[in-house]
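Please treat every number below as a calculation from the coordinates, not as lab data. What you see is a predicted model, and the numbers here were worked out from it, not measured in a lab. Cβ atoms are built from the backbone, for glycine too; each structure is taken alone.
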Structure P
Amino acid sequence: MDLRAIGMGLAFALMWSSAFTSARMIVADAPPLAALSLRFFVSGLIGVGIALAAGQSWRLNRAQWRATLIFGLCQNALYLGLNFVAMQWVQASVASIIASTMPLMVAGLGWAVFRDRVRPLGLIGLVAGVLGVAIIMGARLQGGVDPVGMALCFAGALALSIATLSVRGASSGGNVMMIVGLQMFVGAAILAVASALWEPWVVHWSPRLIGAFAYTTLIPGVLATWVWFRLVARIGAIKAATFHFLNPFFGVAIAALVLGERLGLMDLIGVAVIAMGILAVQLSKQG
């Protein structure tokens, strides 16, 4: 792994983790699904506009179209949609910790469902990840965190695990920015329908809402997604996923710094255990 790939991975992890804090700001003043749908629509326009300016084509191959639709549904509509709804009741740090378990879910599903061979280091990582989640969630439940919100976050992480499996198909054959933009439109369309059916459209306009929306649209929305696709194309999905072990640290740190969310000793211990579990799982795949 070269220095450029390391820099891309660090940038992706930082941008991705910051999305939970900005999302927490947005849902405090706007309906979550409507705000997320609008975010995806704007991000899609930007992504497709940049792709067309760069000479990229709408003509994707069959694997790219399939992956674009799956990624738009699973990551944008399900993963982020469920997280935005959940963050009406749970803290950004909780949502980021749960989301960071996605590599563990991918490895666990591969072992349980597809009978993928898991090395001893990988098994240790899976056990550590489960233990870390149990430490944090046990402490948070005792502290009164909303269990429904936590369940929505876990459901979203499972959807993201499915989306991750489609990245390899989406990152081959070029047209990366076009794919980024098109999968945003998929999420925007699905969430617009869901919002119209299930939530009232009441917005409390504020400078914080506008700033958080702009940041979420441009940085985690367009830039982080583009960096992720490029990173996977450069070093492969398995090595790229190693950088997810940084998400628990970055997620809770940003939430604490920006939102003032308090972290207890058990939170810090759980975050460290989860991060080490994720790293162990990913390193076992590279052996």
Structure Q
Amino acid sequence: MATRNVINVSNVEQFVDDFVQRSDHPALKRWLSSNVRRWILKHYDRADRVVLDPATGGFVLTEAQGVLRPFEGSVLDWCAAAIERGDEVVHLRLGASLRKRIDRALAALANEIEDGTPLSLDRIPFPKAEAKAKKQRHARHVERRKARLLKAAIPVYNAITGETVVRLTTPESLADEGSRMSHCVATYDYWVHRGYSEIYSVRDRDGKSRATVEVDLSNSSSGIVWQIKGFANGPVEPRYRPVLQGFIRSRDYPVEDDQDNLLTDDASFLVDPQRLEQLLVEGGGLRMAPRQPVCRL
């Protein structure tokens, strides 16, 4: 694509030179003077067309919606001739938005240079540098989010097999758990914030969620295990049930519902609640809370 007829080329030169003067790296200076300058002149799309107004005989700036305002700058002879021929002549908008884009692209390239990434800057067009900046911003966002989630997931129980149980304390951590486990625990942020419920997550040795537990505090100061759910509200994988048993025993929680998600020894107990209760009481001292209607995660 040939360079467009840009009426404010001198402004573009000054605009780019401001960045060149502020940059400390010779390679980045060259990249700005060549690649960025070329991209602005050829491809930057925030531009108004300069045309001759037949009513006044003066030059005006226009866009798709019509006339914007009279053009107040000087019009060189070659521009005037091009406009009179009907060729497209544009006036580029060099403002804060473009400055921000270039600043981000520069920062991305500077980061890669500092990290020792081999770069051939003359082969990096401005859109590719922008893509690098976007990728770096996304990576930083992911790391900050991981840090927030880690801070909001308070370890409360460590199993000797390597699994952990963490308490989730923020809406973001609840939303993350809901996304991991494909259930609606994110909607419990009101109850957690008010102190009516506590939400716990069983994590395997790799930090993946394997079960979600709600402890109801609304009618008991010590808490009652109200729900125990696996992925998509399904059963908890048997290999993670001993962790749940150990955690619940350590807190001496009564178990209101989902006791079958604590069973590890005999599948026949799943169809016999009385035998299941006997197993839990005799095997670990888990107290059964009075049966009540219960909402689901």
At a computed 0.75 (FRET efficiency 1/(1 + (r/R0)^6) of positions 18 and 194 (r between Cβ atoms, R0 = 30 Å, to 0.05)), which of P, Q: P
semi-axes √(5λ) of the Cα gyration tensor in Å from the coordinates reads 27, 25, 16; which among P, Q: P
With mean count of other Cβ atoms within 10 Å over residues 178-185 computed for every candidate in P, Q, 17.8 is reproduced by structure Q
Comparing structures P, Q by Cα Rg over 2.2 N^0.38 Å, for residues 98-249 alone, which one has the largest value? Q
Give the label, chosen from P, Q, of the structure having the highest value of relative contact order in percent (Cα under 8 Å, 6 or more apart). P
Origin of the value 0.00, where FRET efficiency 1/(1 + (r/R0)^6) of positions 26 and 154 (r between Cβ atoms, R0 = 25 Å, to 0.05) was derived from one of P, Q: Q
Could you tell me which structure in P, Q was used to calculate helix-only ellipticity at 222 nm (-39500 (n - 2.57) for each DSSP H run of 4 or more, over all residues; to 500) as -13000? Q
